[in-house]
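Structures incoming, each one as structure tokens.
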Structure 1
Amino acid sequence: MTGAVEVVRAGALTTAQDGGRAGLAHLGVGRAGALDAPAARLANRLAGNPVAAAVLETTATGCAVRPDRAVRVVVGGAPCRVTVDGRPVAWGAAVRVPAGAVLDAGPAAYGLRSYLAFAGGLTPEPVLGSRSADLLSGLGPAPLRDGDVLPLGPEPSSPRGADAVPWPGIPAELVLPLSLGPRHAWFTEEALHTLTTAVYRVSPDSNRIGLRTRGPALARAREGELPSEGMVLGAVQVPPDGRPVVFLNDHPTTGGYPVVGVVHETALAGAAQAVPGTRVRFVRSGWGPGPTPPP
């Protein structure tokens, strides 16, 4: 049985996200997808879905929805208060929501992004193989507004593996393992030392495109600009102000500012949950194989 979910309270920023659009960067199409991918996958598993099914990703303030059929829902990711028609229910575990009842995932108690997985998954029309919203390109469903309606797929017939599992904690400090390159030679040795020893903080200007930082500027060893070149998930680009920016899922596929290093993808789930002001440390994990910078 299919159905739909009506958005009662959209919150600060709520989007539909799935596993993303991997493999299309050569066409200028970014990945998108859930920023905290492990949280989205775990919520889907508890709901009985394939791990890449489309979910709702909320930002800071949560959201509220009303399904038109009874449905099993899991709210995970950033911990928050969850209610059904005003009555508290479990966070991080499967909850049965009756048809017409309002499920409210409140503001994040800590962390930043919560995930709502519905049994059967959300099924808005896919674009280039994904139902994810890409805020930079505008591909996929638009960020949700009050009154929007999203279709639901039929509930899975296969049994769930578990009703509840331990959820990873939200780190108080963000430690990002960094492989230097390909453009680390554009920066002074002192700048590279600063990058891997100083404490930065998450800037309020961060978003799904990139985690911006506040802290000491990185001095360049050479001036000028690069021709635009390909960018990857986790690339640490350094704009003219010298403060590192870690590219997240909605990042551009090309860019002209030098990339001093790349953060391992496995560490980016923590970046998805890092609220403004969170301490950030870059820890050098090896030299990248990047080419010698042009003269």
Structure 2
Amino acid sequence: MKIKNLFGQKKVTISCEIFPPKKDTAFSGIFETVDAIQSLGVDFISVTYGAGGSTSKKTVEVASYIQERHHLPALAHLTCCDSTKEDIRQRLAEMKERGIENILALRGDKPKEYVPGPYTYAIDLIRDIKSQGDFCIGGACYPDGHVECEHKEDDIAFLKEKVEAGCDFLTTQMFFDNNVYYNFLYRVLAVGIQVPVIPGIMPVINARQVKRSAELSGTSLPPRFKAIADKFSDDPLAMEQAGIAYATEQIIDLVANGVKYIHLYTMNRPQTAAKIMENLSHILR
């Protein structure tokens, strides 16, 4: 099933993200993670793609497992910044062969020794995907603005180009202030972007790691979040409990304001997702 066909339902669409481990010795455990997340009643599962395609084969294998074992749509990530046209052609052919029809098209993080190739931006990948198969294509967006783009107006303009090139939906970078997301929605609607914009919610378990990620991605951290992280970062159990509560409150506010889709960055922790889903059991019912 194409993910775009899930949107527009009366109920809230819930998805989770997982990432295949780089080490083969840890790979078998990812299927247990998939099974646990699937049991929560999610609508689709997103599978990441390692830098430089380091887990590309595993991404396809895990996505295939999700669809074949659980009959659940899988969203396979695909990055392009250090890929050739032939690389992408082969990966798309493999996805078609395995029945994967949903792709999150990303530029990806540039490697340290980056050599410019045929793909400069995600839009270049989106156009190639569109020309090589009947895929449902998702794209990334940044409510706080892309860290490499100086002006938010330019970032929104580039985003509109991605949508016009073939994006069926967008998923946001993590954010911790819902007003940032709401303001972003107003700005994208103002330029005519009509596709679903799925809010990406990160339950914070490791405060220091998230602070570092926020700095690299340009994500703003509101004072309330900083106070929680500063207070509980040295107590893992307390930080986990506070992080789950914070994410739960974010989702409640989003749903109360009419948002019909939620994406959880679960970091391969189904127990975290389970606690959040339990907190929302009546709200999402």
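Quick check on the output: 1.4 is distance in nm of label points 7 Å out along Cα→Cβ at positions 35 and 251, derived from one of 1, 2. Which one produced it? Let's see the in-between values first.
Numbers: 1: 1.4; 2: 2.3.
Working through the options, I get structure 1.
Suppose you compute FRET efficiency 1/(1 + (r/R0)^6) of positions 91 and 275 (r between Cβ atoms, R0 = 30 Å, to 0.05) for every structure in 1, 2: which one lands on 0.30?
Working: 1: 0.95; 2: 0.30.
The read-out was computed on structure 2.
Identify which of structures 1, 2 gives the largest calculated value of percent of Cα pairs over 33 Å apart.
The maximum falls on structure 1.
Hey, distance in nm of label points 7 Å out along Cα→Cβ at positions 115 and 131 derived from one of 1, 2 reads 1.4; which structure? It was calculated from structure 1. Tell me which structure, out of 1, 2, gives 15.5 once mean count of other Cβ atoms within 10 Å over residues 27-34 is calculated. Label of the originating structure: 2. Here the criterion is mean count of other Cβ atoms within 10 Å over residues 219-226, and among 1, 2 the highest value is seen for 2.
Out of 1, 2, choose the structure whose coordinates give helix-only ellipticity at 222 nm (-39500 (n - 2.57) for each DSSP H run of 4 or more, over all residues; to 500) equal to -2000 when calculated. The partial results should precede the final answer.
On the way: 1: -2000; 2: -14000.
Working through the options, I get structure 1.
In terms of mean count of other Cβ atoms within 10 Å over residues 139-146, the structure with the greatest value among 1, 2 is 2.
16, 45, 32, 7 is what came out when P(r) over Cα pairs in 10 Å bins from 0, in percent, for residues 107-186 alone was calculated for one structure; which of 1, 2 is it? This value belongs to structure 2.
Since every read-out is calculated from the coordinates, none of them should be taken as a lab result. Keep in mind that this is a model prediction, so the values were computed, not measured. Cβ atoms are built from the backbone, for glycine too; each structure is taken alone.
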